[in-house]
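What follows is calculated from the coordinates using simple rules that are stated; it is not laboratory data. In this text, all values refer to a predicted model and were calculated from it rather than measured experimentally.
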Structure 1
């Protein structure tokens, strides 16, 4: 039964990666890639690496996600040309 949970997490991981790389809205891309990072942390927890998963969730989804969202809000839609 444990492999079903890991398989479900892996499917969500792959779907989040594909959606994050194919969406055209930058904010949606950042959010889906944060979901990808959280799913990576969940896979690590299911494999038993809780300390690595905690670090991935805090640094990967937390800090990098916040900095990415701030960077998206600092960009403009129109070019200055």
Structure 2
């Protein structure tokens, strides 16, 4: 079963995302998401953090961290293909 999540854009529209992968890098956890209804859409990589209640939240990351997370995600994809 594919894990999906619904988020809301700045206009309040629902957007459903498919979780492509969850992975760790340097003791941080990340998730790679793909819009469920857009085949050619880009993959989004966000960091998983915990809020004050201990619930997982997704947060954006800066360009340097994104580059490192993107490399880790691409390596994960290569390993899955082998």
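Structure notes:
- Entry that produces 18 once relative contact order in percent (Cα under 8 Å, 6 or more apart) is calculated, selected from 1, 2: 2
- When helix-only ellipticity at 222 nm (-39500 (n - 2.57) for each DSSP H run of 4 or more, over all residues; to 500) is computed across structures 1, 2, the figure -8000 traces back to 2.
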